[in-house]
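Given below, in the form of structure tokens, are the structures.
Bear in mind that the values in this text are calculations on the coordinates, not laboratory data. Owing to the predicted nature of the structure, the values given are computational and were not obtained by experimental measurement.
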Structure 1
Amino acid sequence: MTIAYLGLGSNLGDREQNIKAALKSLDAQDGLKLLRSSSITETRPLGQKAQPDYLNCVAEIQTSLSADALLEVLRKTESLSGRERTGQVWASRIIDIDILLFGSDVIKTVQLTIPHRNMHLRSFVLAGLCELAPEAVHPLLGETIYVLYKRLNGENFHIDSRLPQLVSVAGIIGAGKSTLAKGLADAFDFRLIKEAYDANPFMRDVYAGKKEYALDSQLYFFLSRMEQLKLQNFKDGRIAISDYIMNQELVYAKIWLDEIQFELYKKINIEMGTLVVEPTVVIYLKASAEECLKRIHLRNRPYEQGIDMKFLERLCAEYEKLFAKFRACPVITLDADKCDFRRSEEVEKIGRQIGYYTSK
């Protein structure tokens, strides 16, 4: 007997009744027993937006059927419910039933892919799974359902292979962003985009306490990143990886600038920030102020030696606020205090996970 999880969705007719009828029909099948089902939630459609919203839920079943035989049962159930297969990926449907997980099996055939290829990108799937089995582990990603759910912050994503693929590494000073970004670029042939940190002519003065240069410094970084992340630079089709995230601009600006400067800079940032390529996935290196201060002292950049614990603690707090409401793309959060990004095995593990959030 195998424990499997199914995703059910409907956006035509009596949506809730369609789901309930499908669950009842499945429970009546030989070799299949419905154990539990999650709450039913409403979700905006992905892909073709001009269609009704969906109702979705997840079901936990026990079955003696093979995965192929289970798929046949699901398709028969869909057909008896009135679903007509048009071949359109994003078409509306009376009922849709997918196999999400089949024990810990990994299956890839013409007819069947398990785990479901997009489940880690769908909050409406992961939320239902979290109700039933939050500690279940994704057989390919090697992470629990709960961890995968937290990466999406309630959003649902579709990877568009036509768009530039950008991986952004984020975190406070000393978290290891540059080391990880370079390691991933070397190991996976990503195009490396490095922050023009040492090239900023105003940074030393700002760190020395000369706040009259703070706005100049912020604008230098902003324009440099605008130049690096413009669409024309992504024509080669390679995955690019940056050792910064554009959204961090306002984090630092909030700390360095006075109120009048910040409001001016914020308007410029919001207006012009729409012109750059947005990340497909973010790697957030969550690090403690204590550990980062040790690393800053160890790398011994003269102009950084005045950085104190209070400044780093404020940075940590602002980054937490940023990612608590970040919904532009999935965020893979790593405990940077426990990672050594100089180790190839750690870099390769992270790179393999990135592959499930990009189109390459």
Structure 2
Amino acid sequence: MVKSLTEELIRNGTDARVLTRFWKKKLDLPYVTQIRTGRGEASGYFFWALRAMREINRVHPDIVHCHGLEGAVVSNMLRFTSTKTVFHLHNSLTREAKFYGTLAHRVGSRILKEACVSASIVICPTQAVKTDLIRNIPSMEDGRVVVVPNMVEEFHPWPREKVDSLKTSLGVSGKKVILYFGKVKRSKGIEDLCRAYELLGNKEQTSLIIGGAPTWTENFFNQMKREFPNVIFTGFVDDPAPYYQMADVFCIYTDSFEGGETFAISLAEAMSLGVPAVCSDNPIYREVTQNDAFFVEPKNPPGLSEQIRKVLEDPNAATKLAARARVTASERYSTSAVMTQIERIYHSMLQGVGSASPELGKPLAMKPRFTSMNFET
């Protein structure tokens, strides 16, 4: 998202730059500054933030748009300056109970909360996340929190023959395909989805593809591969487009705010390509899909299996929902739709408008100098 956001701002005439942590490779992009840090997680965050502050002091941007935990540290540091800050909340403040069992996670949660309090404006990708934020921080002023959905970049569809060739290489040619795409971690409900697939039976006619890479460790990823040998785990893929193109149904089964869920970009991507969706019944997915999906209560593999079976057996009803969802994705989650809202927020901030509403603020003759803090690049 940060890459698309920055490139759109530059195309629109804004002096936009990105500060990010150096991970595995150097990014050959003129607007990106990568900062090397030590390997220690906690020390890495703060060392990066101090280096970032030095760069901010050198550039003197009009607005600093912060992402991730490192961005949260920077946002907290900037509270003692006159710099206007946007903190983009990519992880919900409510998490699964076990998450707060470690000191590091409790400290991280406190840093995120303080960043929300200290920022000029907080962006949440869904109203459900905004409601959760204010529930966790009752002192937050409603006008400083604005809902702007995540953007879905336009996919370049593969030719049909190339998709068919990929299906053949995966061993799913002639089969109905159930797809999950995203990070492979326990909080995404992947284990329940695999169990639902096992209950579905009829492996000669259906396949489940779990697309995407594991997170920090591969322990859960490898465990799932051992326990569910009939499921196809792709690992990292360069281009998700053909996987959505071959899918008969997309499924994401996260239970509410588990894993810090705020939006589910893969769900919006599936919508944008007209793939019918089966989701866990939580307010985030109902909001993102505008109810144009099939919903199953969380932690219910038999119920999930039955709903997937119905979608595969009656594709007409699913196609109608998917068509409406595709319009929603085009109107709400396209790069142009999201950028319009982001730029209005920037303009409102620079004009001193007292609300974060994206409907406020007129275009300025001047363009802001913009620096983005990003943890995940």
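I have -11500 for helix-only ellipticity at 222 nm (-39500 (n - 2.57) for each DSSP H run of 4 or more, over all residues; to 500), calculated from one of the structures 1, 2. Which structure is it?
Numbers: 1: -11500; 2: -13500.
The read-out was computed on structure 1.
Supply the structure label, taken from 1, 2, corresponding to log10 I(q)/I(0) by the Debye sum over Cα atoms at q = 0.09 Å⁻¹ with the calculated value -0.54.
On the way: 1: -0.60; 2: -0.54.
Structure of origin is 2.
So relative contact order in percent (Cα under 8 Å, 6 or more apart), computed for just one structure, reads 17; which one of 1, 2 is that?
Comparing all candidates, it corresponds to 1.
Consider the structures 1, 2: one of them gives 17.7, 53 for Rg and Dmax of the Cα atoms in Å, for residues 134-245 alone as calculated from the coordinates. Say which. All intermediate terms of the calculation are to be shown ahead of the outcome.
Working: 1: 17.7, 53; 2: 18.1, 56.
Of the structures listed, the value fits 1.
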